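Next up: the structures, one after another.
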Structure P
Amino acid sequence: MPKMAASVWSEKIVQLLHRMNNFYLPGSGRSSCFRFEINGAQVGWIPPHVASLLKRHPQVFCPPQGGAVRLCPSLDSYETRSQAVDVVLQNLRREESIPCLRGWRDERYSVMPRLSDAPLMWMERAATSLFGVKRYGVHVNGFTVSDSGEVSMWLARRSRTKQTYPGLLDNLAAGGLAAGVGIKTTLIKECQEEACIPAHIATQARPVSTVSYTYEDQEGVFPESQFVFDLELPVGFKPSIGDGEVQEFYLLPIDKVKELLAGDDFKPNSAMVVLDFLIRHSIIEPDTEPFYQDFLAGLHQTL
């Protein structure tokens, strides 16, 4: 890559990482958000416009106080909290005043301060950004290594009918971590459903990293952490379209994949997962990449 092109590429990647961590940047909405607390523990960030809607449900949410919106203490179990909040969300969904709830998925996500903590409740996936609760997922880098040692990577082109990021490039397989479902189970399920990769191959994927970031947009706050797996596939293996969430798979030389990261054709968090792969496999090295440490910091923010 010529020196000038390398410089432009690096700047584009820094911009991507800033965008995906904009909640931490000066001037973000963080200072105006309310902490979302359950039983004394912070589990998210609620934007002001959401907090004002929640005031209409005092039997579920206490009025904002001391910079926090709290679930009412009378909701003292996993199930009572989950059901009470779900009723509020179903009401908001019917009003159609919140765009993200139009993408209702009937998928339950766990709500807790940290992944190591016991879940305090579940919440509909489409609503998680309204409360800024942490979301976890699994992303799989599918790659091959030729006899001469050249690395190529499998990328997926998302279906044009996907609710989010339609038509953009993605990792070989990926999916959110639903309440009560394990990480490896999610990996095997997504590999099978999206790319028709049989379980005996998918189980060879190695857990190698996490990629974590927090961004905000008009739909709310997104603190996310992706469990990253590398899956080396046999040179002759070809993934195939499964559940229709992917329209096409491509096997590309790693230099081409690196070039694509700096464009607008990649789902942003999937681009971060590929960037992490390039660093771990020494395709990006500190002697030749002046923003090496910036890349690492941007990929591994504390949620």
Structure Q
Amino acid sequence: MSNRVVCREASHAGSWYSASGSQLNAQLEGWLSQAQSSIRPARAIIAPHAGYTYCGACAAHAYKQVDPTVTRRVFILGPSHHVPLSRCALSPADIYRTPLYDLRIDQKVYADLWKTGLFERMSVQTDEDEHSIEMHLPYTAKAMESHKDEFSIVPVLVGALSESKEQEYGKLLSKYLADPSNLFIISSDFCHWGQRFRYTYYDESQGEIYRSIEHLDKMGMSIIEQLDPMSFTNYLKKYRNTICGRHPIGVLLNAVAELRKSGLEMNFSFLNYAQSSQCRNWQDSSVSYAAGALVVH
């Protein structure tokens, strides 16, 4: 057995967000200062994973609900954009680099997840190509900086899961969600609209195209707030909304459903919604972003 430490480099630094620690820190502080901490401490958040110029301000509304004094482990569930995956995958790395400071993977939890036989291993290349987890690392580092030596992360790459697999992973992860020292970050953008995304749903009764997109997204967001996995699945089947993190969201909703069976009361609220641009004609395109948090009563 080799004891070599495997590091995942911050491969999107310098393009999707600043590679300068001081510049990045100032940006994150600026966005966080604009957000309200209304529903701390979050047990789970949903936040976007686009370049920070597009979604950094939106994501701050979710990260503002994180309480570093109670959080000791951060699960980050992101969809796979580059490799076909029908299950979930774990990283081969020990350390995830960020321009702020390095984050350490919780190898004990990883070992427990391995034992279930439900996970595969992604390559370092797949890990570094993927942005859905990485875009949450600087924000996680920032939100947790006051306790930076006291927490670990559990990155999970989520494949194109069937409904039954979403249930299976939800059930498996529910015991971790039940623990107040764990935080779940669900990485997802919302509607990807336009011909380049092959998605041009338009309800003219809503007015301009961007208003139709917002109406569609907010319908989905209010269904997520109901915390009912079946309703969310039915919504996706009906409208085919291009929510890229639908499977990580499905896993979270199934984990919550599992815990609610035992009487645990939970509440999810969306706090912010944004679009990369306002679509008014068929040549336009945009991606939507939403930030929200789950609290346990």
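Mean count of other Cβ atoms within 10 Å over residues 79-86 computed as 15.1: which structure among P, Q? Answer for the origin of the read-out: Q.
Which structure, out of P, Q, was helix-only ellipticity at 222 nm (-39500 (n - 2.57) for each DSSP H run of 4 or more, over all residues; to 500) calculated from, if the result is -11000? Answer for the origin of the read-out: Q.
Can you tell which of P, Q yields 1.00 when FRET efficiency 1/(1 + (r/R0)^6) of positions 175 and 255 (r between Cβ atoms, R0 = 25 Å, to 0.05) is derived from it? That value comes from structure Q. Could you figure out which one of P, Q the value -0.31, -0.73 for log10 I(q)/I(0) by the Debye sum over Cα atoms at q = 0.08, 0.12 Å⁻¹ was computed from? Corresponding structure: Q. Once FRET efficiency 1/(1 + (r/R0)^6) of positions 119 and 263 (r between Cβ atoms, R0 = 41 Å, to 0.05) is evaluated on every structure in P, Q, the highest one turns out to be Q. If mean projected area of the Cα convex hull in nm², for residues 95-166 alone computes to 5.7, which of P, Q did it come from? That value comes from structure Q. Structures P, Q were shown, and mean count of other Cβ atoms within 10 Å over residues 71-78 at 14.1 was computed from P.
Suppose relative contact order in percent (Cα under 8 Å, 6 or more apart) works out to 26; of P, Q, which structure was it derived from? Only structure Q yields this read-out. To test your reading of the models, identify which of P, Q gives 2.8 for distance in nm of label points 7 Å out along Cα→Cβ at positions 135 and 151 when calculated. It was calculated from structure P. Once distance in nm of label points 7 Å out along Cα→Cβ at positions 111 and 199 is evaluated on every structure in P, Q, the highest one turns out to be Q.
The numbers here are math on the coordinates, done by the rules we state, and not lab data. Here the structure is a predicted model, which means the values were calculated and not measured. Cβ atoms are built from the backbone, for glycine too; each structure is taken alone.
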